[in-house]
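The structures considered in this document are given below.
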Structure P
Amino acid sequence: MNKEQCFQLGYVAKVHGLRGEVMVVLDVDYPEDYEDLEHIFLEQKGRLVPFFLEHFVLQAGNKALAKFEDFDTIEQVEPLVGSGIYLPLTALPELGEDQYYYHELIGFEVEDEKNGVLGPVETIYDLETQDLLGVSYQNKEVLIPIQDEIILKVDKAAKKVFCRLPEGLLDIYLED
C-alpha cells in the first residue's frame, strides 16, 4: 500500500497506560465513521505498515484509544508515537452529489467568473488556519482559499472548480 492510495486518518499522539495502548488524534470531520476499524496503516520510515487492532474506542473530541495486536508494553508502542495513521481511499465514506474530498480536486480545471479558465489544481494545502488550492496559472502557483464565498461549485463529472476570486488576488501572484 502506498500513500497515493491512502488518506491520513490522524496520528499516534501518545502512549496511554502501561499495557500498550496509545491515544490517537483523528483528523476527520466525523470520527464515528471509523469506530469499527479492524486495521490501519502506520507510517514507519516512509513506508505504510499494516497494524491490526484489538480495539479502537472513540473518546471525547477527535480522539480514540487504540490497542494493536501483539503490542502489550509501553516499550513496544513508544516508537509509534508521532506516526501518521492511514487508511485506503476506498475506506472513505460516500459523499453526496454536491460534496467532495479535497484530494479529488487534484487535476480539476479551475474557472473564475471574471478571468475564465485559470489552470489545473496541482496541490491542496491543508493548513491549520485555512485550506488552499494550489493552481498553476501562467507558470506560477496561485493559492486560492477554499471558502464558500470563493469556491462556488465543484462539478465532479466535468472535473471543474468554479470560483469567484477576490479582487486583486491574481495580481499578487503576477507581480515580479
Structure Q
Amino acid sequence: MVSTQVGDSPPASGSTEFREAMSFLAAPLTVITARDADGRLWGFTASSVTSVSLEPPLVLVGIAHTSSCFGALSEVTEFSINILGSDHRDLARTFATRGVDRFSGVRLADWPDSTVPYLADITVALRCAVTSRIPVGDHTLLIGELSGMHRQGTAASPLVWYRRDFRTPL
C-alpha cells in the first residue's frame, strides 16, 4: 500500500483516512429506482453517479455490496436515476435510511412501455438499460445506457453530499 504524507498531516494509509479525504469531494445526489422481476420496488440514495460517454450516452452508478438494494440491482435490466435538487433533502434522507419503507408517500410514475419507476415530482429522471456490471472492491459499478429522459419544471439548486451531510451550494 502506498502511503503519502503532506505537510504536518499523518500519512494516509487506511480506509478511515481515505473516507475522511473523500468527504472533501462534493458529489451530486440522486435516487436510483428499479422494480425487480417480482414487481417489488427498490431504491437508494446514490452519490456515486457520473456520465461515462456521450456516444452512446452512458452513465455509471456505484452500489455497495452491503446495500439492501444490491441483490435486486444485480439482476434488473433497467433502472432510473432521479437527480435531486435542494428541495429533496428529506427524500434523500429517506432513501438513505435502512429498515424503512422508502416509497411510502412518494409519487411514482412508470416509463412508457416499462415497469421501471421514476420519482414523479423530480425535475430530471433518466431511464437506463444495464449494459455492464463491474465488481470493483466493495462495490459494483452499473453501467447504463440512456433509453429515456423525463424533464419538468425548473431545476432547484443542486443537492450534494459533502463532509458527510446534505448540502446546497450557494
Structure R
Amino acid sequence: MMITCNCAETTCEIQDDAFKAERKAIRNFLVEKKGYLPEEIKELVPLVIEVGQKRLYTMIDLLVNVAEKPAIVIRINEGSVVSRERGTIAAARLISPDAQPPFCVQTNGEDFSIIDTITKKCISESLEGLPSRQEMLIFLNSFKPKPLTPKQIDVEKKILFFYDGVG
C-alpha cells in the first residue's frame, strides 16, 4: 500500500504501511472496549513543523477528538517505547498548542506508555489505562489546559525535530 501526503512543497510517500495492523487494532480497541465513536478517530494526521530554515513532515498515527476537543494522540514507532515518549509528548502538544490533548500514547504495537501530556508522567503501560469515552467527556469538561507560549512552542518543535528528524 502506498500513502501519499502532499504537504506544501514536498510529497511524502510511504511504500509499506508498516503499522497498519497496529493502528487498526488500537482503533478497534478504542471503539469496542472504550466506547469512542469511529468518526472521532482520525488516522495518519500530518504534522508539519519548522525549526529555523528546516521543515519536518511527520505524522500522528491516531488522533482522538471528543466533543470537538483533542483528547488522545497515539504514535507508533519501532523499538523502545520509553525512549520515544518525549517526542510523542511534543507532537501531542504541537497538534493543538492552544488546547493540548490530556493524554498521549507511545507504542511499538506491543508495549504501551500512556502519558499525561501536561505533567509528562507515564500513567499506565496498557491501553486499559485510557479513560473510556464517557470518562473522557467528564474529564474534558473540567480540563483547562493552558495555551503554550511562543517559547514553549519553539522548545516543543525542537524536541520533535530531534526525535523525528534526527533520532
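Here is how the numbers come out for the structure above:
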| quantity | calculated |
| --- | --- |
| Distance in nm of label points 7 Å out along Cα→Cβ at positions 103 and 143 - structure with the largest value, from P, Q, R | Q |
| Of the structures P, Q, R, the one that 60, 37, 30 was derived from, the read-out being Cα extents along the principal axes in Å | P |
| Source structure (of P, Q, R) for Cα extents along the principal axes in Å, for residues 31-94 alone, computed value 37, 27, 19 | P |
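Rule-based calculations on the coordinates, nothing more; no lab input. The structure presented is a predicted model; accordingly, all values stated were derived computationally and were not measured. Cβ atoms are built from the backbone, for glycine too; each structure is taken alone.
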